[in-house]
Structure P
Amino acid sequence: MGEVDLASFRALLSPDGERVLEEVAARGGADERTMLGTLTALRRRYDAGLVSAALTQVRLRDRAQAKFGADAAGMYFTPAGVEQATRAVVAERHARRYADAGVLRVLDLCCGIGGDLVAFARAGLRVHGVDRDPLTLEVARANAAALGVAEMVTLGGGDVAEVPLGGWPAAFVDPGRRDGSGGRRVFDPRGYSPPFSFVGTLAAAVPLTGAKVAPGIPHELVPPGVEAEWVSVAGEVKEAALWYGALATVPRRATLLPSGATLVGRGSGPPPVGSAGPWLYEPDGAVIRAGLVAEVVAALPGGRLLDPTIAYVAAERSVPTPFARGYRVAEALPFSLKRLRDLLRARDIGEVTVKKRGSAVDPDVLRRELRLSGHSHAVVVLTRVAGAPTALVCDPPAN
């Protein structure tokens, strides 16, 4: 996919650029089957660079649908912007937290292409976005206009660490978490841009501060009195956020989107450990990251971990919970390829979904070695029970 530069992006905002974008989309967009014909036809009437920029933009819009839904068709992106922007459903939750606290103005630092910026404006907040990259600011400005919130938004360039903070009632910061060379992820918070220490500086100056951080942030880095929230979308952990001042309401929170289900707690002591039971529960990733598995264990009848180091929970009965997916356990056996194969064949299993935690077995290799040909489907969970390698054969979940 082509790169996006400031000159070519500004050209896309011209009347010719808008027409080319519309025509590229009408001719099949980024569909490989129509791309050559689209390029040939449009280059007869428009500058070749403008046509290439439009095709790149339409491709980026296609990729962005997973984060922005229908809005993506009218938004503007850079490759890095698509990758790093807060998805709309998460940004809406950020904005709602500020709106519920009575915030009217918010400073959005490292605003990127405007994912959170637009959500703040849509929630009725006046927002000032700051980013050091001129192209990114242009894209954010274009997105605010495209989505009808330009009157709620102002933008400025520069180093966010040098922005005057006096007078702002609320702020949000999304530090860069990729290196400057190859775009590789940075896992050490000290390597964020600006570094994690800046979040504390910001929170000391602005009463209501929020910060987006990586889901793997160590719990010990969360200051006392600060709420840490881990968020998953459709079962996949997407981010963590820290909330300061009156925005903090609990020590830890796991939020599941799009349902909005939320589990809170302080991180209870070690839960009980025991044998496999008739039901197995797999906690949502946000629950695990938040250290709230013990809260799930406590809510299940006879709940206990299968192993003190693994987040699989056994229970005696099925209890609906949004925070973990339940499986009825048909068989539990010490792991052995031959015994597992014989059991699955006896149950007429031809297809297996393999899940694992605490096992070195490669699921793809296991599926090949099982050589199944039955007509039913099962979930095979490879884990440890009291330290012993174990296979749990489960019925597929009903939903």
Structure Q
Amino acid sequence: MKKGWQTKKLGDVCDFEGGSQPPKSEFIYDEKPGYVRFLQIRDFGSDKNITYIRHSKKNRLCDENDILIGRYGASVGKILTGKAGSYNVALMKTLPNLEVLDQSWFYDFLISDEFQKPLLNIADRSAQAGFSKDDIYNFPVPVPPLAEQQRIVGLLDEAFEGLATAKANAEKNLQNARALFESHLQSVFTQRGPGWVETALEDICVKITDGEHLRPKVTSSGVPFLSAKDVLAHDVVFDDTLFVSEQDAAKFRKRCNPEKGDILIVSRGATVGRTCVVKSDRMFCLLGSVILLKIGGSQLSHFISYALKSPAIRSQLMTASEAAAQQAIYLRDIKPLKIGCPPVGVQRSIVAKLDGLSEETQRLARLYERKLAALEALKKSLLHQAFTGEL
């Protein structure tokens, strides 16, 4: 420990206050006297879903300067600030002792691995993937003199500003690379030449179906049973899959028998609308969250897949999905879609050009994603140096 620094227990230098949860029936969505904004984790990333609740003594309030921590599930450990209102039970407000902790120093500590790693270890062992203030009471916190905290925060702020600029540039380049492909894809399917004919997808396919709707009995080996998470943009993956017995697989595949060259579309979940052509020869079954298209011999699967990924048709799919009670694409949404198809020779030429552009886009994406990962690793390294007295 650096001279003049102390290590204190987190619970000795900071108190915590959990949130409140009024019933949803009390929510309103327009500002009104006597009401306060109700803050959920999603609200710290967007103002799309602003909600208000009545002022009450039961409310737990925060202001823009308060630091809150996500308590449960996928958001556990998220460090949030910059909003004022009444925060919900998925959040915990921090009340640091500002006589010994600079607010910015404490924020940087909370986003560092020195706090995040032990917190996530505790959450992983919890049945609810969460934590309580008792769980983190004994976490060690480095406490140098306030002037030293402020000096280090100044160094971090300057470094983070440069990192943020580099990250923004890399993200913009990544977005531009993908936008270039989207633009070319759009032009292919809107600036048609002679010989293109619009045909309903149900007339192009020899089969349109979806996977098994009842979760089957899982086995330790057998035939892979894939769900939406296993469908990527360019193929299916078998990295973290479930298995079913060969007997069950034979039963499931009578209705839905994915094979090499078939098109898969994710029909619900976070990746709804994602489309790929199966490139694997491996036998597998599908869960009901994926739709299967078997293309007739007069068209090319890869061409139809690109058509389904084109902005105009994807927009139709996503509009249908958003109109559903639960965001989803149904077979009835897929079948009537009109696809413009040129002669097969033209399809082959288009697919070859799009494949080349897609490969280059993926190469650039990997390059920028590696740069973003390197910038994030550098930020973590700087935070580690800050809280071990190396800055």
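Where a number appears in this text, it was derived from the coordinates with a stated rule and is not lab data. Predicted model only: the values in this text are computed from it and were never measured. Cβ atoms are built from the backbone, for glycine too; each structure is taken alone.
Relative contact order in percent (Cα under 8 Å, 6 or more apart) computed as 17: which structure among P, Q? Present the calculation step by step, with values, prior to reporting the outcome.
Working: P: 8; Q: 17.
Among P, Q, the structure yielding 17 for relative contact order in percent (Cα under 8 Å, 6 or more apart) is Q.
When percent of Cα pairs over 30 Å apart is calculated for each of the structures P, Q, which structure yields the highest value?
Details: P: 52; Q: 58.
Sorting by percent of Cα pairs over 30 Å apart in descending order puts Q first.
Any idea which of P, Q comes out highest on mean count of other Cβ atoms within 10 Å over residues 111-118?
P
Taking -13000 as the value of helix-only ellipticity at 222 nm (-39500 (n - 2.57) for each DSSP H run of 4 or more, over all residues; to 500) derived from one of the structures shown (P, Q), identify that structure. Before the final figure, lay out the partial values.
On the way: P: -9500; Q: -13000.
So the calculation was done on Q.
Please state which of the structures P, Q yields 0.10 when FRET efficiency 1/(1 + (r/R0)^6) of positions 103 and 247 (r between Cβ atoms, R0 = 41 Å, to 0.05) is computed from it.
Among P, Q, the structure yielding 0.10 for FRET efficiency 1/(1 + (r/R0)^6) of positions 103 and 247 (r between Cβ atoms, R0 = 41 Å, to 0.05) is Q.
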